[in-house]
Each structure stands twice: as C-alpha cells, then as structure tokens.
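Enquirer: Listed next: structures, encoded as structure tokens.
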Structure 1
Amino acid sequence: MEIRLLKPSDAKRYWDLRLEALKLNPEAFATNYEEAVRRENPVQSVAKNLSNKGNFTYGAFNNGELMGVVTLLQETQLNLRHKANILAMYVNPDIRGLGVGKELLTEAINKAKTIETIEKLNLTVVTTNEKAKKLYTKLGFKVIGLEEKALKISGKYYNEEFLSLMIK
C-alpha cells in the first residue's frame, strides 16, 4: 500500500472513490450521492481543491488503484488558523481492517505537525461508526461534544460526535 499526497492529476480517481463512498456509506457524509452526481464539472472542482493552499488530501493506493482517502484542511481565517479539520475520510470496504485508515490518518496528523500554526485537529464522526471512533481515539482524539440529529438520511436521524486532538 502506497500512501501519498494527491495531486490535481488524481482528481478523476478521487471523484470516483468519493461517489463510491457516498453510495456505500451515506451516513458518514453531509453530501449525498444524488447531489454529488448532479454537480457541474466535479473533476475540475476536485483538481482545484487538491491544489488549494492548506488543503492536503492523502490517498492510499493498492497496485495503482485509489482505495482510501483523507483530507486535512487548515482553517483560513486568522483567528482560526491554529485549527485544521480532518474531512472526507473513506476506505474501500475490500481493504478495511488492514490498517489503511490508520496509515492515512497518521499521515494527515504528521503533516499537521509540520505546519507551525496548527495546534489542534478537529473531526466529526457518526456515533454508530464504532470502528472509526475506535481508530480516532486510538490515535489520541478525544470526544468534545455531541450533536443529536446531525444528519437526516431517508427519514432516519444520525448523531455525530465532535473529536479533537491537540498536537502542540
């Protein structure tokens, strides 16, 4: 498994994996699949995002195929620049349980530690996603809050926990 920072040239592979994630695990994302497929020029938008300052998206490649992703996104406002968010984490079901999520998240955490201004990482996770919650706490994230009914998908509500990791 190769873990590396994605480049704009990886945009199509990222978008394909993102659609898979939205289809297979809709409860894990604020965006839904139907909204995503209606976007205009999504691959171009992804390519632009992958080149934005403060946006670091890592991919896990297995034999050249993108199988997992995670994004580290630094806040841009001056009073918030000490924080970054972990977003859009997803690992293909075929390779879950092999440590790929841990490798991806560790890469993002390590990158954040190299950015002088980042002191704190935040993320959210659906409370029913026990495997993700276990990974996050294993890597030092602590629960700092709960939002009830954070997502409503097909009439069903999902709660989300807010987690934080102090890196400095």
Structure 2
Amino acid sequence: MLLIGLDPGLRSTGWGVIEAQGNRLRHVANGAVTSDGSATLAERLLQIHTGVVAVLRAQKPDTAAVEETFVNRNPGSTLKLGQVRGVVLLAPAQAGLPVHEYSPNLIKKSVVGTGHADKDQIHAMVRRLLPGVGINGADAADALAVAICHAHHAASLSRWHAAPVLAGAKTGASA
C-alpha cells in the first residue's frame, strides 16, 4: 500500500510517500510544495493546493495522512495554518483517498517512542526506519514521519478489524 504523509505549512508543505507491506516500510519519494511569500493568502493557498494535487497525481497513493494543527502563541499564525490544513485535507479527499489525521505528539510517539521528541530525533528515526532515504528538507522529513505513523496505525487497525469477534463479546453477555 502506498501512503502519503502531509505536513501542512504556508511557506512549505512537506510530503512523503512510503510503501508499507506488513511491518516493512520502503521510501518512495519526498519533497515540499512551496508558496510565494509575496502573494496574497488566497493565492498562496491555491499554490499549495495545486502543488499537493500535482504530487497526488504523480505519486498515486492509496491513502493520505495529515498532521493536525497545534495551537501556538500567535493566533493569526494558527488561523493561517488551519486554512492551509483545509486545502491540504481537501486535495486527497477530492482524489477519493481516505484521509487520516494524527496529532504531533502521536506522530512523535509512533516514530521515536516519546511524544516530546525534538526534530533531530524524529529525522534520525525517519532515516533509520527508511534506510538510504535522501530527505529533501525538514518539512519532507516531518511528512515522512506522518506517513510512518499512519503505516503503523493502519496496520494495527487492519489486524484489529480482521480479528474474529468472540461469542458474547459484542453484546457483553458472559459465557
């Protein structure tokens, strides 16, 4: 299964595509979609959306995962990031892909083992989990971490949904 991770940002939206087969992960591609800082907000959102759509068409993933917004100290920046997330969520949804969202802490915990890992720790683990990967910038590394997080959680959910239901477990009846 091909998974794309997306790390929304107004200046640069990172993307990373991996292939997941069971517990095996393989790097496919990564990069970033950028916007022109001198353009209006609407133009920049369009640039991000157009770029993400182009990546989706080129990479043809089966599913997408997007990092959730965290609230920072600057409410204006948080609102702009929320708008970027909107166009980033829209692109794979328009393509008919299932879209999953993960909090920054869950991504860090899934990739590094702790929810308070720093960027260097995350990037080091991405390199370890995807041997030989050439990472095209910090935003792309973060997007690969989102994809890795989704691969781990999608595999667990798949096994969970495939498990047989024990008699009486569904109704709460005792044996």
Structure 3
Amino acid sequence: MMQLILGGARSGKSRFAEQTAKDSNLNVTYIATAQASDREMQARIDHHQAQRPKHWTVIEEPLYLADCLIELDQPNQVILVDCLTLWMSNLLMHENAELQMQECLKLLNIIPILQSELILVSNETGLGIIPMGEISRRFVDESGRLHQQLGEIAEKVVFCVAGFPMILKGEK
C-alpha cells in the first residue's frame, strides 16, 4: 500500500505520517531527503530527528530515492519518505539537468512493485501565487505533476491543514 500525505509548511503532515507509521506496528525505515545547507535547515532537521522514535532505521538519501527504495524493500515493513519536495529541490538544483525527470520516472515505475508499505510526505506547492523566478515556477510545476501522478497510483491520499488530516482518496 502506498499513501501520499500532502500539506503546507507546519500543517502536521510529518507528524501524521509518523503516527501512521507507528500505528502500523511494523518495522519502520525513515528516508530523509533534506540536506543541511544552512543553520535554519539544520535546525529543522534536528527538530524532525528529535520527534522520531530512536529505534527507527534512518537513511539519508537526497537524490536516488527509487534506488534506495528498491534496496530497502521487503514485506512487513513501512518505509516513510519525508519529504518529496525537498527531494525535488535537490534534483532540480543538480548539475545534471536530466536527473529530475529520470528519477521521477524511476520512482513512479518502482512504486507498484514494492512489497513494503510506503508513506510519502510532500508539501502542497500549488495553493499560492505563481512564483516570479523561473526555477521557482519549475519547482511548483514539477512538484504538482509528481503529486498528481502519485495520487493516481496511491491507495490513500491525505491532505493536512492546521494539524487535521483530510482524506482525499482511500479509506474514510
């Protein structure tokens, strides 16, 4: 089963995803996509680390998410990926201009064959004004396309607002 959990910054999406993983009573592997490029980002990473159970396996993978999922895949476990929009930023800023498209396609192709339960967390980027800069517009566009494609194949899609999950697709 694959779940997509979307929401804005500080919407409660990560907390909801982590609680969902805990409630599964399965072993959890957490894939972190963030890179600490400055003090503020390091503080965010530290906050997330403090919230997670210490017994979870944590893998840091900023670029090659699909390969990481294939390597970790096994039945009777949850893999929680937080977050896809940081992953998208990493891909878009990479020197290889083709990497973003290649890695997104690879991810979409491997998800249906995974045996693990999969929880994907991402920021909903399409609710604001159209950004002024080209890279910002591309980020919003590519994130939105990826969310739509993932939403199609997900068994469950949840949108978090003010700490409250709203189920968009799947069980009520």
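Any read-out appearing in this document is the output of simple, stated calculations on the displayed coordinates, not a laboratory observation. If you're wondering where the values come from, they're calculated on a predicted model, not measured in any experiment.
Enquirer: If helix-only ellipticity at 222 nm (-39500 (n - 2.57) for each DSSP H run of 4 or more, over all residues; to 500) is calculated from each of 1, 2, 3, which structure is the one that comes out at -16000?
Expert: 2
Enquirer: Quick check: 19 is what I get for relative contact order in percent (Cα under 8 Å, 6 or more apart), calculated from one of 1, 2, 3. Which structure matches?
Expert: Corresponding structure: 1.
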